[in-house]
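So, here come the structures, one by one.
No lab work stands behind these numbers, since they all come straight from the coordinates. Quick caveat, the model's predicted, so the values are computed rather than measured. Cβ atoms are built from the backbone, for glycine too; each structure is taken alone.
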Structure I
Amino acid sequence: MRRIATIGVYGFTAGTFVDALTGGGVGLLLDLRQRRGVRGPDYAWANSARLQQALAAAGVAYRHVKELAPTTELRRLQYREDDRRGVGRRDRVALAPEYAERYTREILDPFDLGALVAELPSRSATALFCVERDPEACHRSLVAARVHAEYGLPVTDLRPG
């Protein structure tokens with residue numbers, strides 16, 4: 001049975017990240033980031049080439065789905081809202097309503113989610129991946145909610161310890 005997991009970077013180490021994926025039965029990671037890097041030495045393991053090497057060693061397939069990544073303009077809209085609320089990017093707990101509405105209308109609605117779901121492995125989970133620790137603070141939650149609502153796939157959020 002197909003199923004979805006969500007996972008972010010923040011709060012994990014390379015080892016605990018891979019452990020969360022393998023422990024969650026993830027066979028495919030869908031990278032939903034526009035730019036596949038993370039600043040700072042604590043999260044260098046999540047930069048695309050290093051991440052793909054670690055995933056391959058753990059037997060987890062990787063696919064970049066840039067079409068589901070937020071645009072630079074949308075990210076800036078969220079950053080402005082974070083600044084207005086006095087929240088650091090790594091401490092965000094919710095998406096700005098305007099960001100969620102525009103991401104849904106501009107990116108998620110036109111995307112052929114049915115074709116993507118049809119390609120998901122049937123015997124393992126597929127992880128939707130971005131950087132934020134909490135899915136509620138990330139566009140991956142919008143994708144996961146749509147997959148659940150339209151295709152009935154169960155969703156599990158993988159969070160750091």
Structure II
Amino acid sequence: MTRCRLTGAVLLIAKLDRLSRDAHFLLGLEKAGIDFIAADMPNANRLTVGIMALVAQQEREAISARTKAALAEAKARGQKLGGYRPGAGKVDYRLSIEARQKAAEAFRASIGPMVAGLREEGMSLRQIAERMTEQGIKTSKGGTWTAATVSRILDGSIYSRI
């Protein structure tokens with residue numbers, strides 16, 4: 001928002017209610033000199049933005065009330081609420097590491113033959129990365145390919161880095 005203010009750029013958002021459910025905040029954008037367009041309401045004017053801001057704030061308050069009521073009911077039934085409770089046992093982070101390593105190894109096993117085949121054809125690591133990206137193949141975490149990523153696939157040291 002600072003950049004929009006400094007450059008005079010227009011802030012583009014997918015949905016008005018995703019920017020904020022606080023009417024004061026949305027109306028304050030206009031006072032701060034920040035123009036924005038919501039893709040779900042591209043022709044909205046100041047009046048409709050103001051009305052939608054108030055509706056979004058009302059929805060936020062309704063969600064909060066429903067959540068509080070549901071938690072109170074669950075607590076009344078004797079259900080324990082919350083996640084980690086001190087004294088409930090120590091978290092074993094090794095299990096998380098092992099799971100990520102297994103997932104990475106499974107990904108390497110599925111994509112490794114293709115990468116190795118391209119390497120055997122004489123392609124450089126960078127060329128392989130470009131080919132994978134061109135074909136729309138994502139890394140195990142949905143990222144883009146680099147020569148380093150290809151190298152890790154080939155030598156088997158990928159773990160959770162891709």
Structure III
Amino acid sequence: MKNLAQKVGQALLSKGLKMATAESCTGGWVAQAVTAVPGSSGWFDCGFVSYSNTAKQKMLGVDLEVLESSGAVSEPVVAQMAEGALRNSDANIAVAISGIAGPDGGSEDKPVGTVWLAWAIEGHPTVSCLSFFNGDRDDIRQQAVEQALEGIMAYLPE
């Protein structure tokens with residue numbers, strides 16, 4: 001993961017961009033991964049850990065009606081989280097993650113391992129992705145962090 005975080009940093013630095021994170025199930029793991037890279041202050045602005053619905057509303061501006069109708073682990077919520085992180089930071093690109101890492105909390109509709117990710121980029125439409133990860137809580141969270149960083153690389157503007 002360290003190599004991936006370094007690649008993200010190099011790509012952002014070369015484009016003069018900064019990133020922000022809005023994390024729920026990963027609890028700040030993406031922010032930790034990127035700030036472990038020396039010099040990350042040149043390309044990482046901030047991270048929001050919004051574990052509760054109230055935090056998602058207060059910190060990121062996620063709409064209460066959307067939270068209640070779709071649930072925290074949903075495409076519209078994660079898109080609003082990413083857009084809120086972009087709006088409330090000096091970043092040019094933001095990644096958001098909301099999921100069910102387990103071992104409890106899953107349902108038939110949203111089993112453990114269900115994770116929504118979104119990337120918001122200035123001047124571009126927000127991109128969302130639904131993933132299903134396997135393993136225990138740490139495995140699921142680690143896979144989500146890796147996908148978040150891979151998405152930054154994939155969605156960086158040319």
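Where does the value 95 come from, among I, II, III, when volume of the Cα convex hull per residue in Å³ is the thing being computed? Clearly, the read-out refers to III.
When helix-only ellipticity at 222 nm (-39500 (n - 2.57) for each DSSP H run of 4 or more, over all residues; to 500) is computed for each of I, II, III, the one that comes out at -19500 is II. In terms of distance in nm of label points 7 Å out along Cα→Cβ at positions 73 and 129, the structure with the greatest value among I, II, III is II.
Looking at FRET efficiency 1/(1 + (r/R0)^6) of positions 41 and 97 (r between Cβ atoms, R0 = 35 Å, to 0.05) over structures I, II, III, structure III comes out largest. A value of 16 was computed for relative contact order in percent (Cα under 8 Å, 6 or more apart); which of I, II, III is the source structure? This value belongs to structure II. Here distance in nm of label points 7 Å out along Cα→Cβ at positions 9 and 113 is compared for structures I, II, III. The highest value is that of II.
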